[in-house]
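Asks: Structures follow.
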Structure I
Amino acid sequence: MTSVPARHPLSVDDFQSRLHKIGEERYHHRHPFHLLMHEGKLTRGQLQAWALNRYYYQSRIPIKDSIILSRSTDANLRRAWRKRIADHDGDGSQVGGIERWLALAEATGLSRERVRSESEVLPGVRYAVDAYLNLVRHGTMVEAIASSLTELFAGRLISLRVDRLREHYPWMRTGLGYFEARLVQAPEDSTFALDWVLRHALTAEQQDQAANALRTKCDILWAQLDALHFAYVEPAWPPPGAFRV
């Protein structure tokens, strides 16, 4: 039998370029739902549906980060990563991202009780977010950390979104604190995560794991918007029990 030659890992620069290419091609900044949002073409009801469903994702982020903390044997990683939980849950002295997202939902006209109940979340959104938790729970640590690298591409999208929401939906201006905070938090978080992945994905197989995890996370974000677009834009068929515009 002819043995398959071992693959050599990419250089750090080439590996980093591979990761960035995934974001350029697959991040959800190109999704039609986001394009409609940024063009000012969504109704208040469609924005309410987005805020209500996106809350399910936001509320699971500190759970995801807690899973990573519980799996890590690296004290340096744990010290850096626990900041993410405080960023979303708050630390007692200031509110976190989840509270800021509820303020955004209230700015659209929803009650926080309705959003927090999670009773009207689309099945497609629920399945996608739960798949993210399963990826972090059952994948390798390289996969778990690499799945967060969508934050590398969030900065430009958040800046654009804040500008467009202020321009097209002035009644939402009081609820934009979440995005304003993420403009600072996301670059800090992604810098640490990228450095960790570059230092720990040392083999070709580990680099493949990291790239595939990032691709899967992009798919998870895209799938949430697919569900929203199908239910509330075209053909506008929300399933039984889901939020109604």
Structure II
Amino acid sequence: MDLKKLGSRIKMKREKRRLKQTDIAGALQISAQAVSKWERGENAPDISVLMELSCLLGVSVEWLLGGTMAETDTFNATVFCTGLNGFAGKATLMAPGELALWMNIIHYTVTEAVKRFDGVPVKYIGDGFLGFFTGINHEARALDAAKESRRLLDMHELVITLHKGDIFLGLMGHPDYERPDIIGETVNTAFLIMPCVAKNCKTGIGLTDTVMDELAEREEFVKCGEIIVSDNKSPVIIYEPFIEKL
């Protein structure tokens, strides 16, 4: 295996997706130094992480190892998104600079919590934050990040939703302004369930059964609502962590 060529391919695809070495390291639950060594051609990824690495980079394992097979952009992940209850009303009562400062404090805190548990921040949309977790135990790490965000901010307005499924990661927008983004039904559902979470989940954290099923042996959950997000599908069941465990 040509390690220099492998390292070059990893670096090229990582930079194309605007991902940091720490993003790759966190998603794969390895050290940033290991990623750096791959890209310098000093070492090769272990076979146990090749599949997840290829998904993050949007390529096949065969391409990563020197082949020419088609690229791919979808992989399984837990989507993590936030919003603020009553944001529109609060925004009308604050000066723009004051509002921006308030929002940046919230976004900074949520981002640090996500990074602490090796999630990948993607973007900010007004009062909302969007990121994802993949790799080993990504459901548990996403929930831990949600709890940490709520603990650090200690504000009832903060709403966090978690939903697991396949996501598409790619660059969006005009080539001069393109940014990495994640899209797909999983992302849509995570946003669409937010009003139900805001209304019914006392903890401010809502997760679907796709996430809860992977964590049922770790802790208890309480059903807090359900919502139909598509006319052609069954209602999405929403749970929250058992309140005494927060």
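Asks: Taking mean count of other Cβ atoms within 10 Å over residues 9-16 from the coordinates of each of I, II, which one would give 17.2?
Replies: So the calculation was done on II.
Asks: Tell me which structure, out of I, II, gives -12500 once helix-only ellipticity at 222 nm (-39500 (n - 2.57) for each DSSP H run of 4 or more, over all residues; to 500) is calculated.
Replies: On the way: I: -23500; II: -12500.
Of the structures listed, the value fits II.
Asks: For which of I, II does relative contact order in percent (Cα under 8 Å, 6 or more apart), calculated from the coordinates, equal 33?
Replies: Numbers: I: 33; II: 17.
Corresponding structure: I.
Asks: Here Cα extents along the principal axes in Å was calculated and came to 57, 44, 35; which of the structures I, II was it taken from?
Replies: Working: I: 63, 45, 32; II: 57, 44, 35.
Comparing all candidates, it corresponds to II.
Rule-based calculations on the coordinates, nothing more; no lab input. Please read all numbers here as calculations on a predicted model, not as lab measurements. Cβ atoms are built from the backbone, for glycine too; each structure is taken alone.
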